[in-house]
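Some structures to go through are shown next.
Read the figures in this text as sums done on the coordinates, not as results from a lab. These numbers were taken from a predicted model, which means no experiment stands behind them. Cβ atoms are built from the backbone, for glycine too; each structure is taken alone.
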Structure P
């Protein structure tokens, strides 16, 4: 079980993808608190371009919810069209917040202090900018 609070999105995803391919099961909580590194302008341009492909050319769907964006990022790091890759993705569960059955059990994968990073955005804030409506 991993708490994504303060973890860098790409590093977290690559770590989980590698270990899921080896057969481990994961539950990632607080997906909306993961950090995306870069300036706000560049991050929003990147994610808005990804979400607009569907409307322009009938392309692939890109999710807007933080938990689904994190799972999609992990999916991009495994060979999802193989049997092994499909099984690896099925072993990863991602949650918004902390469900009741996991309270007090999460461990942090990476300790980061936000003062070390110059430019970053929380994944939840990025998703709100691209159209996710918090309920």
Structure Q
């Protein structure tokens, strides 16, 4: 792995690692306003999708889609937001964010202007269910 001196995602996991293989990791972001917010992060310091070989691009997008699928099954959001920005951290990673009509920013991006006091509630066991389901799906396909 090419470690960039100033790259946050080369030095830190970027959240609670819930799946890792040789190519990528899936982390759960600790954000009370957006329960289930995950990132799919390339383990190597790669800035853009087109820097990957086509099979790696497919593997990355398959993981993003699996995370989206499991978030929908477990958390039943109103919408899923997918984003690969990298303006602040130019290390290939995808944000997979469950969104709810009553979250604090909906319908704006989570980084946008706050619209209301957020009110997203989940069952007490949502995190355990999400992690075990994601691990099962990703182990079977990645």
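From which structure (P, Q) was distance in nm of label points 7 Å out along Cα→Cβ at positions 31 and 87 calculated, if the value obtained is 1.5? All intermediate terms of the calculation are to be shown ahead of the outcome.
Numbers: P: 2.4; Q: 1.5.
Derived from the structure labelled Q.
Given 7.9 as the derived value for mean projected area of the Cα convex hull in nm², for residues 39-118 alone, which of the supplied structures P, Q does it correspond to? Each step should come with its number before you reach the end.
On the way: P: 7.9; Q: 5.8.
Of the structures listed, the value fits P.
When relative contact order in percent (Cα under 8 Å, 6 or more apart) is computed for each of P, Q, which one produces 24?
Values: P: 42; Q: 24.
Matching structure: Q.
Identify the structure, out of P, Q, from whose coordinates helix-only ellipticity at 222 nm (-39500 (n - 2.57) for each DSSP H run of 4 or more, over all residues; to 500) was calculated to give -13000. Don't jump to the answer; show the numbers that get you there.
Numbers: P: -13000; Q: -9500.
The read-out was computed on structure P.
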